[in-house]
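K.L.:
Take a look at these structures.
Values quoted throughout were computed directly from the atomic coordinates according to the rules given, and no laboratory measurement underlies them. Since we're looking at a predicted model, the values are computed, not measured. Cβ atoms are built from the backbone, for glycine too; each structure is taken alone.
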Structure P
Amino acid sequence: MKSVALHNLGCKVNSYEIEVMQQKLQESGYNIVPFDSMADIYIVNTCTVTNIADRKSRQMLHRAKQLNPKAVVVAVGCYVQTGREALEKDESIDLCVGNNRKKDIVDILEEYFREHPDGESDVSKTLCGTTVLDINHTDEYEEMQLRQTAEHTRAYIKIQDGCNQFCTYCAIPYARGRVRSRRAEDVMAEVRGMVAAGFKEIVLTGIHISSYGLDFENRNYTGTSRLIELTEQLHEIEGLERIRLGSLEPRIITEDTAKRLSALPKLCPHFHLSLQSGCDATLRRMNRHYTTKEYAESVALLRSVFEHPAITTDVIVGFPGETEEEFDRTKAFLDEIGFFEMHIFKYSKRAGTRAAVMPDQVSNLLKTKRSEELFALEQKHSVEFRAYYVGREVEVLLEEEKEVDGTRYMLGHTRDYVKVALPAGERAGELQSNRVVRCIAQGFLTDEILLGELCS
């Protein structure tokens, strides 16, 4: 059987999907090999969230062809959906597979080899258009199920696909289509399987999980969703110890949902609330559907029902029209909220989006200056958040062994995703991967890691 090398770019949804593809290939007898080795087939799961992501996707596809010019190089996923025309002209690429066809990767490869018995590339790279769907006109959720994952302690579970928000800077609705949700019974079945395989923590992921269930009722998003109901159902699964939610729309955090979530002991108090800007004028140009006041109220609700919850976010700097005054407002708002972590991105033009043709584009030099200011702010608040736990007892899910400054430690994460290291000393026998332990945070091992001591 042929050998296959896979490489993933992009988000946790992409990571989940490439693991499903690898699982299907293995079950069909394909030999999985590292991407840097010689292979008969190279599969690159692409990303298109930024121009840099596009470039990295092209680079990995070209690298694959350089590794083995006779190999079949397969471009899969988001960049295929948005850059199909360019990819079809790229001589390094033999086959293109879009979103909503990843589950069929084995059948697609078999059809490709039937059409190319002698390795000749005289047939369309999309097999006459069958391997790239019109993603904007499908309401079918691409059902996948993962039985095992490369992670040893934490399983990412995809629950929905697509997005209806159409932020002016974002190409994802064009790459992923509209909201399509996975049936709750299928999610439950996959989670039960993961728990049976030994996983203690699951992370619910998707393109816009706050819209989970929107398509079940065929209505516009109003800030309520079936996500909370699904989380409550998952909470009842015996053996599951932690539930972590992926990125959330701020509007989903109402007084009711905050109280319902706080009533779930297995739910990790770690909330990634997408922000993008701390200036209302900028948010309006972005077509974000909330104000900074509403965002701050959502954070306040979470902090009123959870003790010291971890609040993280995304921020875009240098959005078109962002003046110095607007940036200062954003920086002040970020400082006021005091995030545990911030993912900071320089605005990147995406062809076909409204923002790409907006006036007053910000220079790269200014984007860099502003992002550096926010990185410094993020570091300050991140240290402050971690310092809260010094001298306190915390619960840690152990994950991996690592050496720091010549000493071996077992590393893991608290429920709010703070990294903790425990010395692999006299009680090393108690420090096993995928085990939940309690310890006292003694101080900082590094700026990003707390040093813990097992409770007696």
Structure Q
Amino acid sequence: MKNIKRIFVCLGLIVWGICVSFGQNVSSNQTEIDIWKTGIAREVITPETSVWMAGYSSRTAPSQGKLHDLWAKALALEDARGNRSLLITMDLLNISADFSNLLKEQIGRKHGLEKSQIIFSASHTHSGPVITRSLKYIYPMDAAQWGIVDQYTGWLEAKLLRLADHAIEQMQPSLIYTGNGITRFQVNRRNNKENLLTSTTVLNGPNDYAVPVIKIETLDHQLKAVVFGYACHPTVLSGDQFCGDYPGFAQIELEKIYPGVTAMFFQGGGADQNPLPRRAVSLAVQYGKQLAAAVEQVLSEKMVKQTAELRTNYREIALPLEDPISMKEMEKMTQGNDYHARWAKGMLEDYKRNGSLINSYPYPIAYWKIGKQSLFALGGELVIAYPVKLKELFGQDIFVMGYANDVMSYIPSVIIHEEGGYEGNDAHYVYGLPAKWDKQVESLIINNCKNLIDETNGE
């Protein structure tokens, strides 16, 4: 009997040894091929005092409370070779080059990251606070109100630096998957008049209804974070309470569905896309749930597992501006009392101080390759023609992010430049550029995207 027991014990030990060995081999193979390190962090960035709200020139007073908190969230990535990157998403209207570059310099110096390895992404909610002095001509604020904005901007800077630290410090082994979903509440605002739409109206494009999704899992396949995007203006709301608009409600909904998970939103090329109908909190909630449902659908299906290989690249190109209007015309414009008059006064002051006005602007283009997943992060208010064109060139599964690193104006396509309108002719007044873009900006951006992806892939 004792001999039989010994035999069973030995057999058990042999089986256990085989299982351990097999498990180690699987783990070893997985580590080599699939295992990333990721860190997730989040910070509330809702102003603690009343601050002027960003996005609408018609506002005449600062904020009055909140519908929900605004957030900044961070995803730190590290591949199998130790290459790192950092994505920070924010429930803000925009981010300016001076603010973005300041943060990148400080984060980069502390953590050994270059410009190409850091992306700042603004959701473009029109129910967030004004930061820095960007869009300064559209807000009728006095010196005291600008002082509050400056205080908040400094507070926000400290928050974002701490956020970056936490994400990088908390990196753990992870798996990354990508996929694309779809939802349809964006409406091309240039080609569909809001006040004329009915339930039977046939909508005109162009559009891109894609919902790009990045899934972050632990090694035992527990959902850790989800990064998702959509190309549509967060302009459902126009009140005086802070809110992330539909992207904020989408993030809240996903974090309810998946307790303990961090949901991060990035804006696509939604500059000429509006959510319609709009102007009600219930609609912002509805669109948020609709977008969350599209993400949930992607998460429930088979996604592409991305091998732990990260490549990043970045360049700034000089986007040319047309010649500005004459000084005499600017002087006439100063007689008004709206943002056009404030713009004209500002341009005249710039000319007096510098002896000239700028004729180009340094436009940022970032490219990340996460495994085999391509992601472009482009500055400015990017119209939908850009993701449509980039997908024609590089495949329908690529991700395209607008409002990244610097939001300096609308970025029109050739067609919009020719047609004119707000996006093509007038946005420079809002953003403080001396003139509209030259018509070659689309070809310059697209060609540089081609060059950047070729350079990154070693072609």
Structure R
Amino acid sequence: MIDQNQNIQFKLNLELIDHVQGLIGIKDDQGIKKLFNDFHYADIAEILNELNFEESIYVIKLLDSKKTSDVLTEIDEDIREKVLDRLSNKEIAEEIEELDTDDATDIIAELPVERQEDVISKIEDEELKAEIKELLNYDEDSAGGLMAKELVKVYETWTVGGCLRKIRAQAENVTRVHSIYVVTKKEELIGRLSLKDLITAKSDQKIADIYISNVDYANVNDDVEDVAKIMTKYDLEAIPVTDDNRILLGRITIDDIVDVIKEEADKDYQLAAGIYQDVEADDSVFELTKARLPWLILGLFGGLGSVFIMSGFDHIMESVPELFFYTPLIAAMAGNVGVQSSAIIVQGLANNNVKGSLFFRLLKEVGLSLINGFTLALLVILFGYIINQELVHSIAIAISMMSVIIVAALIGTFVPIILDKKGIDPAIATGPFITTSNDILGIYLFFIISEFIIGF
């Protein structure tokens, strides 16, 4: 029997999917309604993502309007796009009226421009209509593009008693009351109000006497990544958004910031893997190829560069053929060390933890590389002894590898920092760019140092 009682215990499994598909197959509408009645809309979205499109549509049409609108905000974009195509502009408008302004705007923004205008015109709530139009004007990657208009605000001139009555009226339109903001008559944000201070204050006291002037806020044009850093740093559940004159415009809540952080993490991971645009596993072959091929071409040129370098040292490989067998090791160590170093730096840059002088940062990395390189070099010499390899050859390989590790670490540290200072996303430096550059330099250093030590 499927447990429907506790959302916190929800777990998607094949049994549940089969059960839902069975109910759809026999068109048991009441059974479907009963099954989904106690599910959180996020859980419903997770289930629908596992069904085919026709099955998803069938379930969505059975849900009540409020739950349907919430589900639409959570399901995969591809499914949502198809669902919206099936709905009339009037039906979309009705669903949107059940959502907060930020979610409503997000859905509207996904529609073709001509449909956007028609859907907005069919929204009956004039205030919501105006707010959506306002939010659509902001860049999607700005604080304005992420904020919601729903919030609770009070004026500094209000009394505590009058404030409580008006807060109750405002709170009806706000899903969660994270903070109460204090503004002037000109709507200028001047502080925030503690619920404890509000409750304990005398009813005839002025808000001006009890509000807290220290309040973190974001400018409407701030980049969402910067907003995410502020909210993360100060553990904020919500942050008010103002214009250049500090006029209160809206607020951003933690759930939206979590989405931003996840999207940025996904993007950085793809960049590190050599995928320069946002793609998913179920995208078309053309889209996946377009995202991956440029970096693969870069890797190809890097490999061809290594071939060219090796061809210039063919006399070494003829005299000491075992050196050839160590080239994959050298290339792998260069790539691994470079990616390790750059990954730590990129993470530090993202969290604002990279402080101090670049010189001392590089010096620290050299010291670390010497320790790691020396340890690995000893292991290489030990391996050479075990297989009865000439000592001079083992020493040449070991010293070459130490040099390669130091250079790879410096590149992995230096490049992301420089890119960040130039205003370029440093995540691009952690992918094939680092690996390819280190492969070429690593192979070159390997043969040039080996040639010098062995004495050709």
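K.L.:
Rank structures P, Q, R by FRET efficiency 1/(1 + (r/R0)^6) of positions 49 and 209 (r between Cβ atoms, R0 = 41 Å, to 0.05) and report only the one at the top, that is, the highest. Show your work: numbers first, answer last.
P.N.:
Working: P: 1.00; Q: 0.60; R: 0.20.
The structure with the largest value is P.
K.L.:
Here helix-only ellipticity at 222 nm (-39500 (n - 2.57) for each DSSP H run of 4 or more, over all residues; to 500) was calculated and came to -12000; which of the structures P, Q, R was it taken from? Let's see the in-between values first.
P.N.:
Numbers: P: -10000; Q: -12000; R: -20000.
Matching structure: Q.
K.L.:
For structures P, Q, R, which has the highest computed value of Rg/Rh (Cα atoms, Kirkwood Rh), for residues 297-368 alone? Show your work: numbers first, answer last.
P.N.:
Working: P: 1.07; Q: 1.35; R: 1.14.
Across P, Q, R, Rg/Rh (Cα atoms, Kirkwood Rh), for residues 297-368 alone peaks for Q.
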